[in-house]
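Peer 1: What follows is a set of structures to go through.
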Structure P
Amino acid sequence: MRSKLQRFADIQQRDNCIEIGKPTFDTIKGNWNKLQFNNDNPNTVELACGKGEYTVGLARILKETNFIGIDLKGERIWVGSGQAIEENLANVAFLRSHILELPKLFAASEVDEIWLTFPDPRPKLRDEKRRLTHPRYLDLYKGILAPNGWFKFKTDNTVLFRYTLEVLAERDDIKDLEHTMNLYSSPLNAEHHGIQTRFEKKFNEAGENIKYLKFKFVH
């Protein structure tokens, strides 16, 4: 197993990884299709992608879409970026950054779809602002999503899911909201393309229903 420092060195050398210190980090905003993918295909972002299981899984299926996994942990995206290289998936990239930096890295309407899969639920009240469906984060997502772009969210955590629904209900810029407390038994099931993360398999096998919602912002 490579050491953490070696993994960081690997990321520095990989063309499908973008992070501070690389020339493209400061020029990528508004130029993802030109500089990273060299195409005009739609861009999908996965927030807090971890090891990139969902990012890579979607890229395998949807070849005409570009996928960008975002995570702050370099040792995590090292796994997904390596998998993409092994499978010659040119429609995958990974961005090492905090989600609060999204406005510095994506232009308005540059993203066509956003996925948020199994984020840390941050159950303590004092951590509410760190929940990735808190209003301050939703405002960031709205700023980069194209008109009629979908935001899609999967979680096993009932409290976080209900919190998110409450947050959405308080806003006046949400449309086309659909949700289910049991994705696998829902008509919405096909939308996740049968892709399961490691956490998803773990929670599902433990008998926890997978929750799912999607919506668009009113621009």
Structure Q
Amino acid sequence: MAWIDKLVGRSPIGSMQKHMHVAVLCAREVVPLVEAMAAGDNDAIRQCRTEIDRLEHEADEIKHEIRSHMPRRFLMATDRRTMLEILSGQDAIADVSQDIAELVDQRSMHLPEGLKEPVRVLTKRVIAACEQGQRIIDELDELVETGFGDSEVSRVEEMMLTLGRLESETDADFDRAARALFAMEEELGVSTFFWYQVIVWISNLADISERVGNRLRLLMAT
């Protein structure tokens, strides 16, 4: 990375990768959160929220550091703008994970039996999409180091295809979870709205991860 550091000053790439790592750690905590919800364990729910809050705060600190030191010319003005858009997407992964944990904790939400399996399946697939997004961002230094060479670009494009497939699969998982929820609407009453919000937020983590990948595709195309 020495040549790029000389060209643009302090490179933001390592910090961008670290930020994505922490953001995905936030998302991963949704898995034990869902298990705590399935078990009806309020203490475990609170512990998951505390850890997500801690990680989200760490992600915010990294984000502020990146924004404060992002070179005004990162190769090209369009590159800098796209990098900041990627950063915002990564940050949204941490923020939405925190939104999920806050609502679940505040309402002491325990998964109804009919929702346990579809929400678990949805969450597992969503986290796989987030982790694939992280793998793509982990390639950013190689992309820059090789000058966005054809071989590395092709490798990342293949990774993006996998991410797109995972995101599409989460759409189907979301549909199944939503249908299971609405089948219990009469039983759950007003709680149906809050459960739907949680399911939407979980699903959104995969959508956000795909958007991060798509912003990187724009960077490769410039």
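Peer 1: From P, Q, which structure was P(r) over Cα pairs in 5 Å bins from 0, in percent, for residues 34-81 alone = 5, 24, 29, 23, 15, 4 calculated on?
Peer 2: Value 5, 24, 29, 23, 15, 4 for P(r) over Cα pairs in 5 Å bins from 0, in percent, for residues 34-81 alone corresponds to P out of P, Q.
Peer 1: Okay, moving on. Out of P, Q, choose the structure whose coordinates give helix-only ellipticity at 222 nm (-39500 (n - 2.57) for each DSSP H run of 4 or more, over all residues; to 500) equal to -8500 when calculated.
Peer 2: P
Peer 1: Separate question: Supply the structure label, taken from P, Q, corresponding to distance in nm of label points 7 Å out along Cα→Cβ at positions 146 and 162 with the calculated value 1.5.
Peer 2: Comparing all candidates, it corresponds to Q.
Peer 1: Looking at structures P, Q, which one was P(r) over Cα pairs in 5 Å bins from 0, in percent, for residues 58-137 alone calculated from, given that it came out as 3, 12, 20, 24, 20, 13, 6, 3, 1?
Peer 2: Traced to structure P.
Peer 1: One of P, Q was used to calculate P(r) over Cα pairs in 10 Å bins from 0, in percent, giving 8, 33, 30, 18, 9, 2, 0; which?
Peer 2: That value comes from structure Q.
Peer 1: Same structure, new question: Given that P(r) over Cα pairs in 5 Å bins from 0, in percent, for residues 106-185 alone, derived from a single structure, equals 3, 14, 18, 15, 13, 10, 9, 7, 5, 4, 1, which label among P, Q identifies that structure?
Peer 2: Attributed to the structure labelled Q.
Peer 1: Among the shown structures P, Q, from which was the value 29 of relative contact order in percent (Cα under 8 Å, 6 or more apart) calculated?
Peer 2: Going label by label, the one that fits is Q.
Values quoted throughout were computed directly from the atomic coordinates according to the rules given, and no laboratory measurement underlies them. Computed from a predicted structure; not experimentally measured. Cβ atoms are built from the backbone, for glycine too; each structure is taken alone.
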